[in-house]
Structure I
Amino acid sequence: MDSEEAFSRQREKMVTIQLKGRGIRDPRVLDAMLAVPRHRFIPPGEANQAYEDRPLPIGEGQTISQPYIVAYMLQALALDGHERVLEIGTGSGYQAALLGRLAREVHSIERHETLAKAAAKILDELSITNVMVHHGDGTKGWPEQAPYEAIIVAASAPVVPQPLLQQLSDSGRLILPVGVAWGQILQLWRRQGDAFDYEELVPVAFVPLIGEHGWGE
């Protein structure tokens, strides 16, 4: 068995046990998680752990989130394939690759230039052409392409950044972890005209969202 076949079997096991076994039901999310090679987005020395249900280091003090939490957040956004999506925190590029299969167009912002370049390179190698990676302060969003039908934030904020709410389209959804450094609650925000409401989902633990409308350095 070659390594790619072995990784493919590990990916199938991940989807069956970690995702379906814990309540992930969206068939589009499951198909995307089955198709995207998570091991390509992880440093070579960690590749053998790519399909374990835990976060892994990717450099610059950042991590790639555990598969279940990624799938949970994507399922909560309920994407149908026609959306323009904004991702805050490109990191390794793995979630951006999944979004590329679930949405029409994706803009992803990463504050670490080295990670942004590395992620863009892998996405290009995988021929994912509808994801644009930008280097910048994600707490400001990316107004050039707003509004967005969905926004997903892969780092924790003390409060929801106002620029992100303002860049949501009418009926748009925003999912992000909000709380203190040692623990947060995943919140799902919705916009209706000029009004916003949110629901709290599950406890999580993410790295901090650094920027003008997030945590300080």
Structure II
Amino acid sequence: MTEIRSVLFDFDGLLANTEPLHFETFLKVLAENDVRLPPGTEQSDFTGIHDRASFRKAFRKVGRSIEPGMVEELVDRKSTLYLEDAGKIELFEGVRELLDSIPAGLPYTIASGGRRMDILAVLRRHGLAERFPAFVCGDDVDKSKPDPECFLKGLELLREDGAGGLDPGSCLTFEDSFRGIEAAKSAGMQCVAVTHSYAAAELSKADRVLDSLLEWSWD
């Protein structure tokens, strides 16, 4: 890995163990709209995809069309259900240690497909909101990972925040999904993946794969 001059963190499944609740509330909203996914459909089929893309994918799976306005309604409904139980979401092991160990002066932020209000609810619960006064989320992008839009906008945010001269090649991303790894690589960035959501074999395109964030060192 080359010199690291900026850092972008995914959020769902990487910093916080949100994916089970996301999938649970996603299925509830689908059921409310008489959508039953095919047998064998798993949480991992939607991990790393933002809500709008997930609902479009689900409707395609059952052969139903969906209007853009309806997509937004479904996303809003899912967020309402998610926020009702967001208080039970925990951080993954090693998150605080990782954030506390970031070298002084190294710019960092979140670049996630999650909704801003959903992310903020968890950050505030764990006293981390001040660490991320600005971040990129699914509300800010049109395309879902594996498209690189989210990470490219995250890097642009760091540049706008005063960290000039940053380039994708010296940006390190942290991810938990193969879709996120593909997005990072498409953006020309380095990527460390953690086996929170997928086995190491499915994350093999990352520059480094960890079983826990506790394994990471900036040295």
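Read-outs: derived from the displayed coordinates by stated rules, not from any lab. All values derive from a computational prediction rather than experimental measurement. Cβ atoms are built from the backbone, for glycine too; each structure is taken alone.
For structures I, II, which has the highest computed value of distance in nm of label points 7 Å out along Cα→Cβ at positions 6 and 190?
Biggest value here belongs to I.
Here P(r) over Cα pairs in 5 Å bins from 0, in percent, for residues 110-149 alone was derived from just one of the structures I, II, and that gives 6, 24, 33, 19, 11, 7, 0; the source is II. Given a value of 27 for relative contact order in percent (Cα under 8 Å, 6 or more apart), calculated from one of I, II, which structure does it belong to? Answer by label: II. Which one of I, II has FRET efficiency 1/(1 + (r/R0)^6) of positions 38 and 158 (r between Cβ atoms, R0 = 25 Å, to 0.05), as calculated from the coordinates, equal to 0.25? That value comes from structure I.
Between structures I, II, the calculation of mean count of other Cβ atoms within 10 Å over residues 30-37 yields its largest number for I. Out of I, II, which one gives -8000 for helix-only ellipticity at 222 nm (-39500 (n - 2.57) for each DSSP H run of 4 or more, over all residues; to 500) as computed from the coordinates? Structure I accounts for this read-out.
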